[in-house]
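Visitor: Some structures to go through are shown next.
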Structure P
Amino acid sequence: MSDRDQPEFQPYVPAGESPVEMSLKALVIGVVFGALFGAANAYLGLVAGLTISTSIPIAVMTVAAFGLLKKLGARTSILEANLTQTVGSASSSVASGVIFTLPALFMWGFPPALLQMVALATIGGLLGVLFMVPLRPYLMEQEHGRLPYPEGTACAEVLKATETGGARAHTVFLGLGVGAVFKALTDLARVVPNKVGLDLPLLPQAHVASKVSAALFGVGYILGPRVASIMVGGGLLSSLVLIPAIAIWGADRAEPLYPETVLRIAEMDHGELWTKYVRYIGAGAVAAGGIITLARSLPTMIQSFRVGAAQLRERVGAAEGAAAVERTRRDLPLTVVGAGALVLIAVMAVVPHLFGALESAGLRVAAALCIGICSFFFVTVSSRIVGLVGVTSNPTSGMTIASLLFTALVFLLLGFSGDVGKVAALSVGCVIAIAASIAGDTSQDLKTGFLLGATPRVQQVGELLGVLGSTAAVCWTVRMLDASMGFGSADLPAPQATLMKVVVEGVIDQNLPWGLIGIGVAIAVLAELARLPSLAFAVGVYLPVSTMVPVFLGGMLRMLLERGAATSEQAETRRERGTLFGSGLVGGAGLAGVAIAGTAYALGEKPAGIGYAWAGSLAGPLAVLLFGGLVALFLWTCTAGSDRGARRP
């Protein structure tokens, strides 16, 4: 059967009906949920370098909130709930772009003002939404059936299945509570250590460790066994191969090895070896992995860009005739989209200090045009790629690295080396990263709306309002986290931003240890030749193995649960409940982490807690026992839910 013979898709709410979509309660609830999960995702990304899509847990919580409103006598509609989910999910995308880049400015000693951070984040978010608008008719309507948009489709099912929303919401809320309590025990009260580890015999400086983290365990379950195994493999390569090899090779060196200038290798412990050497190897691997991932997506990128440009020309050349267009096909007018984008680009070109100390008006214009061109290109790419692989697999890191390399080279060629060039390049990269990140989220939300029968124009306005309502909260949270913990510290390593910092420094200052970077590039290439996802493996090399171990354990639990299921339906129910519970763990731990940081910010010092000296030598085993209890609860939550689901007709 040809595409022309296929019956026209009918949404859940027909185009001829016009239920309430835009309302004050939908916007307020969406902004609140978005702020909560945006802060949690920002914390997770700054601690572990990983973020998750928050669309599904926000959709589940929306169903629960609207169910409560119905019991209180309020009138609600499914399209109103969809708008709440749309507004709420925007903030987590803003958070991802912010934490990828702006913490590097703090680590350089040039902390941006809150207003500057909000301006950069807002411009990036608005550009991402606006540039996505012309692509919607093609990606959602013409490509329906070819592009699955996994998160968007799942959110539509969650919102439609309101009769099971209570059970789903209970799972998310249980995860939120458990994640928060677990984080409070390990990082606020400190009754048990938040990391356990041991030195291995025979291999010098060989050390394995694991964070006692509910959030990372939940992330591992969400990622699944294959990705979790590949990532921990990269971590073990660093801990059991690279660090011992450096220790053996440098044992007899009489002088420090660059970039270290004080200590000899023989005088350094495993942590110092990782910081001074393996971190650069990992940075090279992640940069190469990101670029390889981007290059592999190049055919899709080029095709997406060509199709997007063709659709844009077609829409510009056609008469809009809004009155004759069905409700479910009404987008924001292209005149509004074009004017909005031009205004944002003009603001970037005119406003001083937006890109740091870039005083030249000509350079600001060049930076603004670079942002406009790169953002449109990567928005087009991101919107289609997430339709194939989902938001979590969107190569935003690779896009950001490519943008930073291009921008830094431009500033270097123009003679802007040193701090001015670094700050300007990083600020430009921030806007592009946020635009690409939020475009992927917007496309998933528009897919949800397409399936449900929402009005695209209302959703697009909701996305814009979600950006405006969340950027200040996300940026303030990031500043507070730095003030209370410090970016680059053991508590807040900000790995993605550290990587971007290394990339920009390497181009502008031209002082990187290229030998170590080259080793990392070789590792990424070898992983690719071995048919392993090079970026996932490289992230494992770059992050401490203690971060990867709980991720691996979460992935293993998912594998055991799914393989042990009696039926495919039971396996799917276990996967769903585990994903919701894991998302709750991430959200709860993240919110607790933000609360702990806020307490430290208010007190002017980190809370000392009770401490675990009372446990003596049993402190480590008690931490392992606590983590075992979390695993048991996770197991019970998934299996009890799947058994009930299997019995349900």
Structure Q
Amino acid sequence: MNTNYPNLFEPLDLGFTTLKNRVLMGSMHTGLEEVKNGYQRMATYFEQRAKGGVGLIVTGGIAPNFRGWVAPFSSKLTSKRVAKKHQLVTNAVHKYDAKICLQILHAGRYGHHPFNVSSSNVKSPISKFKTKALSEKGIQKTINDFVKCSMLAQYAGYDGIEIMGSEGYLINQFIVKRTNRRTDSWGGSYENRIRFPLEIVKRIRQEVGSNFIIIFRLSMLDLVEGGSSWEEVVFLAKKLEKSGVSLINTGIGWHESRIPTIATMVPRGAFSWVTKRMMGEVNIPLITTNRINTPEKAEKILADGHADMVSLARPFLADPDFVNKAKENNSKEINTCIACNQACLDHAFKGKVASCLVNPLACHETEINLDKVIKSKKILVVGAGPAGLAYAVTAAKRGHQVTLMEKSNLIGGQFNMAKIIPGKEEFYETIRYFNNMLSKYNVNVKLNSTFDPNMAANYEYVALATGIIPRTPKIDGINHSKVVSYIDVLKGKVKIANSIAIIGAGGIGFDVAEYLSHSGTSSSKETSLFMKEWGVDTSFIARGGVEGVKADIPKNNRKIFLLQRRSGKVGANLGKTTGWIHRFSLRNKEVKMINGVSYELIDDSGLHILKNNQKKVLDVDQIIICAGQLSNNIYLEKTLKVNKNTELIGGAFEALELDAKKAIDQAVRSAAKV
């Protein structure tokens, strides 16, 4: 038995089969489902996670018919021909004593296509397409399609299925009055509204037999008005157990909910209290989920009786060996998921193949080769920011002799500023990971060291990861004493005023605004404060957990203006899945966001701007510049004269948008080719 995580590594007996540990790799749609050679790529992707020690895997959502597509031509399982392709995946996973379930997901009104169907003709706020209410015949056909999909999954070698009954998808749309306006036997009373999921489960169990895992993803906390009450959730859970479900997985929130559930500012394990309420109500195992990204947190959740099993999804993108590292009591080497969503969910919602900011190999295992080199080379990496760290570790892991130079007294670069932003403390974990990897792979780290291009002659390859220089906009009075750089603000080099204008509303501008408007107690660390700030009723008296609940928003004692030149939505280029959270949070803190601004002058009166052809003076005591970056490539020309095998990586290569995802991806791919 593992002494550090005894509950995490206790087998889970389901009666007809046993899971080797209490870790489930949760469902994630990666986009591999639809690309060329996708099944081969999926097989490699899932095989690495199975090899990494996970007990049970759930695939990304697969539609039971074309009307259930999330988007046009999304993956569906409707024939034996397709099921045979899935055998590549199941065979790969079964090499390592792991089990895998296919998630069946019908998008309902969330589908981004014109064939949408739902319980009623109620349009989704997150899809531009209208929806059509299913007829009685359509309901029966949909149930049959769920059954057929389950049988095909069994034929493909899956150990079971997960029925997606949460997150606001079709089954959820039948369950609640918010979307179910029917007056027939599939609507009206709660008993009628839950007929749809119960019929699906009963008929699937009849067809697949007793030795097949059925997980039901139950929406335990809808986080929308008109959602289920707690009594209704418990009632359905008990009915699902009687209908033949093997495990119940916890679903949190609908996609249209305006409460963050998995973003980085959400506290770790913040919603396990919901699953705990269900413990003892049913006799089948319960799975809890959302923002569980360390084995320590997972173990505590199980030890405290919050659940029988934990689901981790994105942490397996960040590190496929998460479970084995924990089992070996080596959690310090886990590449921790920082819940940024930039390369996973943002990619998925844009129709791109998912990956991971801190691990670009995720979902790209077949195209990035990190095999050991035949001949080791001497490599110098200049700059220990995200790109430099990723390059140095990747090259050293492959067997090269790597020296990493950094002019400051610590590694991390811009991550050292990101980590102090309230809600972004997870960046501490990334720096911790890289520190351990530098030591493990014997990288020669030289801090407080200034690079001289002549040093390049002593190495066979040089990677310049010298980062960025903040851009100074051309504004009259830009050198006024009121003007400061965001770097000086975040490094604590200047005293912060009480009235502030922030020039630039990109990611850094938003981070600075959050930093300045914060009350001092980080809601990312305290679940109770987080729930109060976002208006979630943890007593679950409120329907859906939110109906009629007023948020208790921390007071912002500063007057802050966040300005951008563009006339579009402020922060339009922020992450697709998290941008709304940042805008919502700042609005709640009464940060004034202004677009379409021309900057005229800075003087003792403040910041003179032009908006809609009208001049205005913002009476502020401080003006913080967050107006973009320029590449710091000052060493390139001289270094190339000394060593032609020199390249720029990260922000030194491209700095239009400060983007750690691009920087790390480029660095890893470059180091893979040396």
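Visitor: Out of P, Q, which one gives 33 for relative contact order in percent (Cα under 8 Å, 6 or more apart) as computed from the coordinates?
Guide: The value was obtained from structure P.
Visitor: Let me ask something else. Can you spot which of P, Q the value 4.6 was calculated from, given it is distance in nm of label points 7 Å out along Cα→Cβ at positions 228 and 596? Mind showing how you got there, number by number?
Guide: Working: P: 2.2; Q: 4.6.
Computed on structure Q.
Visitor: Okay, next question. With mean projected area of the Cα convex hull in nm², for residues 484-531 alone derived from the coordinates and found to be 4.7, which of P, Q does the value describe?
Guide: Matching structure: P.
Visitor: P, Q: which one has helix-only ellipticity at 222 nm (-39500 (n - 2.57) for each DSSP H run of 4 or more, over all residues; to 500), as calculated, at -23500?
Guide: Here the read-out was taken from P.
Visitor: Also, I was wondering about something else. Once distance in nm of label points 7 Å out along Cα→Cβ at positions 148 and 380 is calculated for all of P, Q, which comes out largest?
Guide: Max of distance in nm of label points 7 Å out along Cα→Cβ at positions 148 and 380: Q.
Visitor: Could you figure out which one of P, Q the value 0.40 for FRET efficiency 1/(1 + (r/R0)^6) of positions 60 and 476 (r between Cβ atoms, R0 = 25 Å, to 0.05) was computed from?
Guide: Of the structures listed, the value fits P.
Visitor: Quick check: 44, 32, 22 is what I get for semi-axes √(5λ) of the Cα gyration tensor in Å, calculated from one of P, Q. Which structure matches? Walk me through the numbers on the way to the answer.
Guide: On the way: P: 38, 32, 23; Q: 44, 32, 22.
Source structure for this number: Q.
Visitor: If you don't mind, there's one more thing I want to ask. Name the one structure among P, Q that distance in nm of label points 7 Å out along Cα→Cβ at positions 12 and 580 of 1.4 was derived from.
Guide: For distance in nm of label points 7 Å out along Cα→Cβ at positions 12 and 580, the value 1.4 is produced by structure P.
Visitor: Work out which structure the value 20.1 belongs to, where mean count of other Cβ atoms within 10 Å over residues 204-211 was derived from one of P, Q.
Guide: Values: P: 20.1; Q: 14.5.
For mean count of other Cβ atoms within 10 Å over residues 204-211, the value 20.1 is produced by structure P.
Read the figures in this text as sums done on the coordinates, not as results from a lab. Predicted model only: the values in this text are computed from it and were never measured. Cβ atoms are built from the backbone, for glycine too; each structure is taken alone.
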